[in-house]
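Peer 1: The following blocks contain the structures, represented as structure tokens.
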Structure I
Amino acid sequence: MTDHVDWLTGGDRRTIAVDRIERAALTLFLEHGIDNVTAEDIAAAAGCSRATLYRYVGGKPHLVRAVMVRAAGSVVARVESVVNSVPPARRPVEAILAAVAAIRADPVLRQWLVRHRSPGTDEFLAGAPELGHIATALTRIAPDDEAAGWVVRVVLSLLTWPLPDATAERHLVERFVGPTLRAG
């Protein structure tokens, strides 16, 4: 199948539709929290029917993952720039601390992860394989789904229950996380 420019949209219709739906979802998730937004809400905000939403993105769970991965892209770039030259033994600790700092520095992510917390959202994020893969890549630990999920939980914990300052967080991560994770 060849790519072709749609005469009406000036681009690839699927790409444009997915982008529009994902942007509408992100806006609603930020305003109301993931748990308080329905597929119907997202379709209405994107200006399409529920059928179109399901055809292009597969429903709310797929949308949450897509929006999360899109948002994580900026964090990944920032963390990579910080830990690129860090020795392997220090990389897991430095990657976790850099991820926390990058998320805190991003007003959109900070709002999403702190303002609209819920047990359902926490579990979804902690168990999302996409975030686990990102955690594995950034820390360079050996591929291990449980360890990657634990890294995600450590980051979420530091974001939602911060310690008094960065020094205290570094001490905690170095003492309890560093000895258990080794770069693979």
Structure II
Amino acid sequence: MKSLLDDVKNLNFTLPSECVTIFGSARFDDNNEFCKKAYELSKMLSNSGFTIVTGGGGGIMKASNKAAFENNTQSVGINVVLPNEQKLNEFVTNGTVFSNLALRKVALIQKSSHFIIFPGGFGTLDELFEVLVLVQNGMKEAKIFLYGVEFYKPLIEFLKTSLLFEKTISSVDLDLFTLTNDINLIYEKIIKSKI
């Protein structure tokens, strides 16, 4: 019970600038092409004054935090205690660790109005669909970008051929996100919508 109360207290942290949350696999190594693109994009965004928020682990998260760290801007990591998986990476300047995955997800989402989802596993997909549901239901205004056309193409096809076909989503729901391989496009769209 104490760890749950600690997690609730962790939800109250404040951040100094507009945030971009970046989701993606912790399992990629530093030389992975997706990590390189996450680093480049995070470098551009943090250089433009955005706080970079990640799950604080390895892979995509580490690459994104490293870019912000090198720009001397806020590099936020919101981690979770998991057996044999991740710990806060060395490039996090403002970090916290949750024991509850659901509350961690709230923390990752609540402070941002821009979300970039790089390739990842079940956790990344869980985070993607959480943001999509919040935006779909008008509970959050946000720009959502899926990076990795070939990676996400089967998922988009499933959304069209199953969910849309069976009318469990509307065609406008497929407009809630942008699928791209172009980090410059993502950067420009985020800059244009900056508050």
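Peer 1: The value -20500 for helix-only ellipticity at 222 nm (-39500 (n - 2.57) for each DSSP H run of 4 or more, over all residues; to 500) was derived from one model only; which of I, II is it? It would help to have the intermediate numbers written out before the result.
Peer 2: Details: I: -20500; II: -12500.
Attributed to the structure labelled I.
Peer 1: Assign the value 0.50, calculated as FRET efficiency 1/(1 + (r/R0)^6) of positions 52 and 132 (r between Cβ atoms, R0 = 30 Å, to 0.05), to the correct structure from I, II.
Peer 2: I
Peer 1: State the single structure among I, II that was used to calculate mean count of other Cβ atoms within 10 Å over residues 148-155, giving 21.0.
Peer 2: Working: I: 21.0; II: 13.4.
Only structure I yields this read-out.
Peer 1: I would also like to ask the following. Of the structures labelled I, II, which one yields 18.3, 59 when Rg and Dmax of the Cα atoms in Å is computed from its coordinates?
Peer 2: Matching structure: I.
The numbers here are math on the coordinates, done by the rules we state, and not lab data. Since we're looking at a predicted model, the values are computed, not measured. Cβ atoms are built from the backbone, for glycine too; each structure is taken alone.
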